[in-house]
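Just so you know, all these numbers are worked out from the coordinates, no wet-lab data involved. Remember, it's a predicted structure, so these values are computed and weren't measured experimentally. Cβ atoms are built from the backbone, for glycine too; each structure is taken alone.
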Structure 1
Amino acid sequence: MTARELIATVVSGRFTELPQRESVHGARGPIDWDGYDEARARARKRTGESESVVCGVGRAGDTEAVVIAFEFGFLGGSIGEGAGQRVENALITARDLSLPVVSLLASGGSRMQEGMSALAQLQRVARQMVRLREAGLAHVAVLAGPVTGGGWATLGAGADVRLAFPGVQVGFAGSRVRPQGADPSAYTAEGQLAIGQVDALVPPEELGETVADWLALLTTPARGPVAPPRALRAMPLPETGWQAVERARAADRPRADRYLRAFFTRRRPLASVDPGLLCGFGRHQGRTVGYVAQCGTATRPAGFRAATRLLRLADRLSIPVLTLVDTPGAANDEAAERDGVGAAIAEAITAVSASRIPVTTLLIGEGGSGGAVALTSAGHTWVTPDSYYAVLVPERAAALLKRGPEEVPATVEQLRVRPQDLVELGIARGIVGPR
């Protein structure tokens, strides 16, 4: 798709192109590349564009946004001084008008015919992206054509939400510069989705609706901290600590997916390569709330990193967050240690604590050790009647104290893990009742 076709897919109605300044260098560019003027002239004739990028302001759904669209037919959508200047101007305009940004990307990276002047444009773009973030403005990127090199490493991978057309080439190394014999599947949108660098694959016919929905979610936050969801089943409080543990481990207990379905009218997920950790944004009572939900398994380092990304993005956009805690603990196998589980937990704890809008936590099942506390908001935590919270899961706690398996129930009683114990100890603010 051309830049104009991409814009028409996303923008409904009028698109106002931003004014552009001419480059200070002559036709042969900053390093006087022989034949560069003829190559640009051919590109202009072929595409009808004066540069590899088209920038303007338009409305995507109900949200006005600054749109940056790359034309791959113009020297492979490469980024030189002219393109860098246009992107910089577009990002400044977004900040001046307090508008979100949509980048429609099809770029092979830096323009060889401009040498280091082209590579320096990445710093120019990155500087304005930092200022856009500081202003609390959202950035959605669409990987619509080949997106490699600096195009991927700035506007693509640096965006808040990253969408891609199926089958598109995505990666830092383009096809002509990657190592010989490299697996081509690693350089695709599907490959980037598998490692959590792309949030969703979107067919072209669904792009307009998807971008409009994301912009609406990222620009209409709920006001203040959210109230916790109600419990999804009614039951009396547990009489013993071991009964609390058994209820939290019951196969028929409501899990995170049921709580999310009941709480949100619609949701858009962000990438998480840990299947036991869900995160994203959704609609609750007509406004946007972020969510991080554990699904009852040991949370892996990648899950904590996905949670941290969501928490930091939500904080920057002033969107309140709900965390659903349900895990026997953080993964502690050899693979988790090699993947930096301790550092991942530390970043998640810090992200929760640093949030300027209080994070709301609901303990819906098992609350095991550091894996649970990493996503628990101090002073803003509620619990369901079929949950427990422990400094260490019961069996491991007993083993640590050199006690046998038969002493696990007694150990749990000493740890005071029941919902009512957590309220009495000041760990939780209250026990939520049924809907």
Structure 2
Amino acid sequence: MSSDLYVPRDHQARIEAGLARFSVLVCHRRFGKTVLSVNRLISRARRTRRSDWRGAYIAPLYRQAKTVVWDELKRYCGLGRDDCTVKFNETELRADFENGARIRLFGANNPDSLRGMYLDGVVFDEVAQMPLRVWTEVIRPALSDRRGWALFIGTPRGKNALWEIWEKAQADPDWFAAMYRASETGIIPQEELAASGREMSPEEYEQEFECSFTAAIRGAYFGQLLADADREGRITGVPHDPSMPVHTARDLGMSDSTAIWFVQARPGGTFAVIDYYEASGEGLDHYAKVLDRKGYKYGTHVAPHDIRVRELGTGKSRMEVARSLGIRFDIAANIPIQDGINAVRTILPRCWFDRERCAPGIEALRHYRRSFNDRTANFSTRPVHDWTSHAADGFRYFAVGFRPPAPGARAARTANDFDPFGRDHGRQRA
């Protein structure tokens, strides 16, 4: 055990006995998964023979890690006890053990900030609120040379990263996968469950207490429209048509992520959404190279209005930097966010999405939502800003800023009229 402060309940002890190198626990609310996982990290840190052992606890947002986990970590390490030898760094949210081991808390909202480290053990909390690439691109490689372990815990919020990991784990004999529904564990008294069921919508209850991956996402803007697209077969394999131009729309960020959608306007007023790309911490030259590597024949490039804002460090706007790279943007109108969301709702029924290449963007659109104010019992008028925002904003700029070519215009420019960086040799743009 990590300390005499932690006495696992029967179900926690059974879980600890069954955990594998990679494990996923899909749990109902108030199951005790955070306490279990914090103490797994502490136990491994205390018992390791490595003086450079490193553990990480990753929450969707850094402030969530600080609010939910930091006090629990200090408590179970024995803060305030005479025999506590662990030192705590409040600035870095880090616990340093006497044997050289360390546990540190992180947020998944800036995945690239996690690159470059090595890890021996990691806990992902509330995986449903994270982009999958935090695991596949960033953390999984960090565990490789150390043969490190990973524990994923969370409650469903639709078919997202938690669902994908859950599906994989069930099919892989090297993983431990378990689901714990409130109706089966007996942790929450039946009368309390019944009261919760009366106060919550059926979808909310199924999601929070019965671990349903298919229950509706509370406050989602586009969830039903994407469910319709799935049911109608519009989320499928959508091939690129090389005879037609590919238009792009993007949300621009530096420290935050930049998201780019690749869309072809097809006959009949439909849109083939053929590709999606997202990264963070990169300059415009990086995205110019991405466009080059894709090899598409480009048409319109849509950007948000704030591309005209001058950077304090250089005195140049990103629009000017883009022009120096040969990229010219059409600027989306600066309209209220709600009007842009309505514009997305208008075009989504006419969109076909490539299931594989657009998967991260589709999931972001599916989970883009309003926050719920528990104090007023109302939804906010503005969307939640999280990992879904960049993809949703980029698609919103397409809905607002893209205009089909005028009747009689060429369907696509010839090789003399364009190059893969989006350089425009004929049309006047911003």
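helix-only ellipticity at 222 nm (-39500 (n - 2.57) for each DSSP H run of 4 or more, over all residues; to 500) was computed and gave -10500; which structure, 1, 2, did it come from?
Values: 1: -10500; 2: -8500.
It traces back to 1.
Quick one: log10 I(q)/I(0) by the Debye sum over Cα atoms at q = 0.12, 0.20, 0.22 Å⁻¹, for residues 128-231 alone came out at -0.49, -1.03, -1.15 when computed from one of 1, 2, so which one is it? Could you put the intermediate results ahead of the total?
Details: 1: -0.49, -1.03, -1.15; 2: -0.54, -1.12, -1.22.
Only one of 1, 2 returns -0.49, -1.03, -1.15 for log10 I(q)/I(0) by the Debye sum over Cα atoms at q = 0.12, 0.20, 0.22 Å⁻¹, for residues 128-231 alone, namely 1.
Here Rg and Dmax of the Cα atoms in Å was calculated and came to 24.1, 82; which of the structures 1, 2 was it taken from? Don't jump to the answer; show the numbers that get you there.
On the way: 1: 25.1, 84; 2: 24.1, 82.
Structure of origin is 2.
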Notebook entry, point to check: Which one of 1, 2 has FRET efficiency 1/(1 + (r/R0)^6) of positions 32 and 208 (r between Cβ atoms, R0 = 35 Å, to 0.05), as calculated from the coordinates, equal to 0.25?
Noted result: 1
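Identify which of structures 1, 2 gives the largest calculated value of relative contact order in percent (Cα under 8 Å, 6 or more apart).
Numbers: 1: 11; 2: 15.
Largest value of relative contact order in percent (Cα under 8 Å, 6 or more apart): 2.
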